[in-house]
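Trainee: Take a look at the structures listed below.
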Structure I
Amino acid sequence: MKRSRKIKTLYGLGFSSMGIKDALFQLFLFFYFSQILGLSATYTGLATIIALFFDAISDPWIGTLSDRWVSKKYGRRHPFMYAAALPLGATLFLLFSPPNGLNEFGLFLWLTFFSTLVRVALTLFIVPGMSLGAELSDDYDERTSITSYRVMFGSLIGPILLMFGLLVFFTPTAEHANGLFNEAAYSKFALMCGILAALAIVISTYGTQSTISSLPEAKVDSASKDSSSAWKSLREAIQLKSYSSLVFYIMIVYIGLGIGMVFTTYFTTYFFELSEKELAGLPITSALGGINALFLAPIMGQIYDKKKSVIISTFGLGIFFASPYLLRFLNLFPENNTALLVPVYFLTLWVAYTFLWIAISITNSMMAEVVDEYESLHQKRNEGFFFSTMSFAYKCTVGFGYFFAGILLDLIQFPKQVTQIDSISPEVINGLGLIGGPLILLIYLSAILFIMHYPINKSSHQTIKKSIQKASLN
């Protein structure tokens, strides 16, 4: 089934909430609690790991619950998507608004509690929303188009907001030469982001409500009501080479992405010594990459098929994310405070994000084919369950990326609450470069080893669809 551009746009719009949350966490959260409030980097990473234990429960539970939900008016997915809006907006604001006077352990508890609530609220939208995307079409190529809209909005709105925030909320003042050290700006910016994330979810959910009548209905039987059915589905899924290779690939990529997210502010502020205005322009590289991927991902999927497209894209994203640091060590990258630095750095990030969002778009589409394969073998779909494991893999490995980032900061002995770059030793700066270059490249390239074992292509998917159709007639 082909879907109109309007439906795909409204569907994708809701995932800008994920982009807003990721942007806040990427550029501000770790930096805010560590450099502004003085929380230990290891403590900051530990808070993320603790939140993962709640994700391990909430993600599959919400996914499985939405699989079984029965509502003729609102369908299986939309009630959960609506329910996410207000909690997500409120908890994003509260996360960046801790009371004055908290000691380090109090800050740790605040970060742990509200980051967990943010993640659970986002799960209410993301898992049913990703499942909805798989249900909107069963066409091999159309699914990539649908996921490309989702990825494009997830990568577009967040960077635009970041640019706006850096230019409006985090401007230099008489007291703070670097606007990122203005503590009061964080809660105000988080409030605006929370409101916009909630609105995006409501508009998207309402805009796709017209598709409910054409979506698959819940099939609830005695087995699916059993509390152990989710574990049974997991055991059955792990036995699929398509599932395990895809999930492990996603996990490795997101570990690299999680480390890169945490270090973005450190790289730009301390390694490349960019000003606030120069830093403000960099998030647009992610947005431009998402727009490129909207058009290029379906084309690459058709030319090379999905697995080969992901391998090519992963190699590209690894090389281009790491190249500024590798070339700097070889004295081939523009020096700090020179005219070429920002344009060249901007270009490498633009290409890297294009490859990243192509890979993410296509792998999200590939999971829908895994759901089809599972249905052909077990006569049940469980989109919510499968995409909950994908969501958890994302949050888990990004979380581990945050955790590892905290350890890496401590390993290179990066000082806390430092405002003068000159006070940081060259050895510590070089440590940042080793993380951004060789380490990140190694992580991304290792993901290719897993996706190489993914067995489904366009031809085998047609066979899977015929098997499902035959089973439905019996």
Structure II
Amino acid sequence: MKNTILIADDELNIRNGLIQAVEMEGYEGIGAEDGNKAWEIINSRNVDMVITDLRMPGMDGSELLKKIYTSYPTVPVVVLTGHGTIEDAVTAMQNGAVDFLTKPVNLNHLFVLIKKSLSSRDMARKNEELQAELDRLRSRTSYSPLVGKSPAVQRLMDTIVQIAPSRASVLITGESGTGKELVADAIVNFSDRKNKSFVKVHCAALNDNLLESELFGHVKGAFTGAVADRKGRFEQADGGTVFLDEIGEINQSTQIKLLRVLQEHEFEKVGGEKTIKTDVRIIAATNRNLEEEIKAGRFREDLYYRLNVVRLEVPPLRERKDDIALLSTHFLNLFNEENRKNITGFTAPASKALYSYDWPGNIRELRNCIESAVVLARTDVIDLSDLPPAVSRARNTDEIVIPLGTTMEEAERQIINATLAWCKGNKTKTADVLGLGRKTIQRKLDD
């Protein structure tokens, strides 16, 4: 669909000449003899860009510019005049013009400006759509930290809502950085323990002795430095929830005590003899393969089955790329606020690179990437140069790069092979995508 450019100028020859010029560049051109007619057209049909003379009878270009900027802020406006002054240029730019050109118009300059302005307009609209979609998702789920519209994330959210009201133990698995802790937060948020204690323990951050004391507490004199009785996390969280992150890191001794909490809902403090009853729901998370840990003798099978009543698998970011744009916008909003910036969005090359990169560090890596870009951005949008080198160099695997000097026969073969791989070896689908017969595909591959 062609972009529509409105030319507003009271001089017929200039107006028709510019209409003809933009149409030769592949745009649709329409004309208006003054500001009033231009404003009428803008309000009655879709206009993608406006090129207006500054001085016209009736409503002049300056007044038209103000009206467009107020009512249609994403429509770029270029101001033309045969009487250009610095004051006119400054006023036009202050009122929202994307540029200011004097007559006679340099068409090459104008065409570059049109292309750049429409690209910026499309970027602004895309960023607005992403923000609106993010707001809709938040209002639908009532839980904003879990961001995503991909089927995998929607299935995960549906399961969370379903299992949250129960008291069943939950095991959350997934690669590092996928957001397992956010899933635990969501479970508690939707549960009837929402307003009770929610205690988090990062098991990998504590050595064996400290972890045992952290979980179960200790009595005075239980070990050197135990100068007073201390409540453990299970006692503190009575009636609520305990989240055990990196559960695969705990030793066998602690595993036995944890199993007892799950089975009997009781424990003793380190060095203590009194049995303490506790009512806690346990949510555990790991990036390890616990089945392999069981085979290696490092994790108890009976504990695994007690934890694995409900299992939630958090997909890596590379398997939910439809969510990258939404997540990027979410983090952009967050770091705009933290750094008192007003970056409006991402350029098309930056968005493409974010989508193309595989994100081995998952959401955590994306979050750090956007924070860095917000801090380093020199303009009001994040461009390719603002992204970390590894991300900015990422190439979309849905593209085919054919070097100059390649023969048509070899280029054709590369296109067919790449499309065949993209279609996962399905020759019928490959033929449909390329508009060729299946036998033709087979013949060209055999040549």
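Trainee: With relative contact order in percent (Cα under 8 Å, 6 or more apart) computed per structure, which member of I, II shows the largest figure?
Mentor: For this comparison of relative contact order in percent (Cα under 8 Å, 6 or more apart), the top structure is I.
Trainee: For structures I, II, which has the highest computed value of distance in nm of label points 7 Å out along Cα→Cβ at positions 236 and 412?
Mentor: Looking at the calculated values, the largest one is II.
Trainee: Tell me which of I, II gives -14500 when you compute helix-only ellipticity at 222 nm (-39500 (n - 2.57) for each DSSP H run of 4 or more, over all residues; to 500).
Mentor: II
Trainee: Could you tell me which structure in I, II was used to calculate mean count of other Cβ atoms within 10 Å over residues 180-187 as 21.5? Intermediate values should be presented prior to the final figure.
Mentor: Numbers: I: 17.8; II: 21.5.
Here the read-out was taken from II.
Trainee: When Cα extents along the principal axes in Å, for residues 316-371 alone is computed for each of I, II, which one produces 50, 19, 10?
Mentor: Working: I: 50, 19, 10; II: 32, 22, 14.
So the calculation was done on I.
Trainee: A value of 31.0, 99 was computed for Rg and Dmax of the Cα atoms in Å; which of I, II is the source structure?
Mentor: II
Trainee: Have a look at I, II and say which one yields 4.0 for distance in nm of label points 7 Å out along Cα→Cβ at positions 20 and 244, as calculated.
Mentor: I
Trainee: With distance in nm of label points 7 Å out along Cα→Cβ at positions 60 and 132 derived from the coordinates and found to be 2.5, which of I, II does the value describe?
Mentor: Working through the options, I get structure I.
Trainee: Which structure, out of I, II, was distance in nm of label points 7 Å out along Cα→Cβ at positions 124 and 276 calculated from, if the result is 6.0?
Mentor: The correct label is II.
Every number here is computed from the coordinates shown, using simple stated rules; none is lab data. What you are looking at is a predicted structure, and each value in this text was computed from that prediction instead of being measured. Cβ atoms are built from the backbone, for glycine too; each structure is taken alone.
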